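Input: structures, listed below.
Derivation of every value follows stated rules applied to the coordinates shown; laboratory data play no part. Being a predicted model, the structure only gives us computed values, none of them experimental. Cβ atoms are built from the backbone, for glycine too; each structure is taken alone.
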Structure I
Amino acid sequence: MNVVRTEIADVLILEPKVFADDRGFFFESFNQRVFEAAVGSPVTFVQDNHSKSKKNVLRGLHYQVEQPQGKLVRAVSGTIYDVAVDIREKSPTWGRWVGVELSADNKRQLWIPPGLAHGFLVVSETAEVLYKATDYYAPAHERTILWNDPTLAIDWPLSGEPQVSGKDAAGVPFLPFRLREK
């Protein structure tokens, strides 16, 4: 597996070694030992999630104030633009974001450690996304940052207005973030 470091030190792009021939392909999508060596610490996943979305569906930016979730994200069909935002107050990259194209073709995965916000935009006609989470979904602790917050200025590769849920449309701006979390 090739590990690509991003501008946010703990956010990693994982590229598997793919064995392809005229029959198709094979790759190891997850190996606990290899993954922990890449991230540099023990990680336990407790929940797997699977979503399917249409083109221009934008989900996020989500995080949990208690039970923060680390996520290992990949697209098993189609293509998404996956975004992680560093919301860890003491981090040197606080307020910065990283965006990565994940697709069934490139087979990349994105490791988003606990304490970051996460969202994605579907750029293909449809996409199915699988992600492993390090803690359980806790709706009472979930929060949403406005996907188009001008302070973050995420460069989403939009083709028209995105389709967002009511919860995501009601996301809060990033600027007063520190005050909300104390």
Structure II
Amino acid sequence: MCFDSYAYYNGSTFRFAFGEEEEKGFLITLYNKYTREHYTELIPVKSHKYVTININDLLNDDPKKIIEFIKHHKEINNIDYIRVQFNNANENMNIVRNYFRNNSTVVLQELDKKSKQLEQIDQSILEQNAQYSYILDTEIDDYTKFCMYVNQNEGKDFITVEELTALLEGCI
């Protein structure tokens, strides 16, 4: 068989962060341009193991049990870096956080805190956009929209539609 070989970049060959939990390695692809046959194989590379788990069902357990669960899960699964996700942190999680605070291989992530922050950002964006909602209003003509925009950004009645029309007519 006559195969041409091509090298393609298939992303990073090593894991560097959470979310890259799939197998990593080099992708070998051979292609016969005459028969269009191809062969592809992933050659795995030993890389750091990143794993994300959720412990919502353990939040009300003794903090020692939570800590031991995380350590045990990390050890038996040969995990290099573990992200522990949970909702509604309580005093138990403060103890767990304190225990792992100097361990860079264990990341504790409170999900509802993140979603609360996203909700606040969304609300802020909605409030900012509400002040410009007239721009998309089809009932308002373009001259009025322009004057409303200028006046809003100037912080005062800077120009009226009549003044704008007169200025534009004077330019013709």
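When FRET efficiency 1/(1 + (r/R0)^6) of positions 133 and 157 (r between Cβ atoms, R0 = 25 Å, to 0.05) is worked out for each of I, II, structure II gives the greatest result. Hey, FRET efficiency 1/(1 + (r/R0)^6) of positions 53 and 149 (r between Cβ atoms, R0 = 41 Å, to 0.05) derived from one of I, II reads 1.00; which structure? Here the read-out was taken from I. Work out the source of -12500 here, i.e. which of I, II gives that when helix-only ellipticity at 222 nm (-39500 (n - 2.57) for each DSSP H run of 4 or more, over all residues; to 500) is computed. Source structure: II.
From which structure (I, II) was relative contact order in percent (Cα under 8 Å, 6 or more apart) calculated, if the value obtained is 28? It was calculated from structure I. Calculating distance in nm of label points 7 Å out along Cα→Cβ at positions 29 and 141 for structures I, II picks out II as the one with the greatest value. Can you spot which of I, II the value 3.0 was calculated from, given it is distance in nm of label points 7 Å out along Cα→Cβ at positions 45 and 117? It was calculated from structure II. Thinking of I, II, which structure, once Kirkwood radius over Cα pairs in Å is computed, gives back 22.7? Answer for the origin of the read-out: II.
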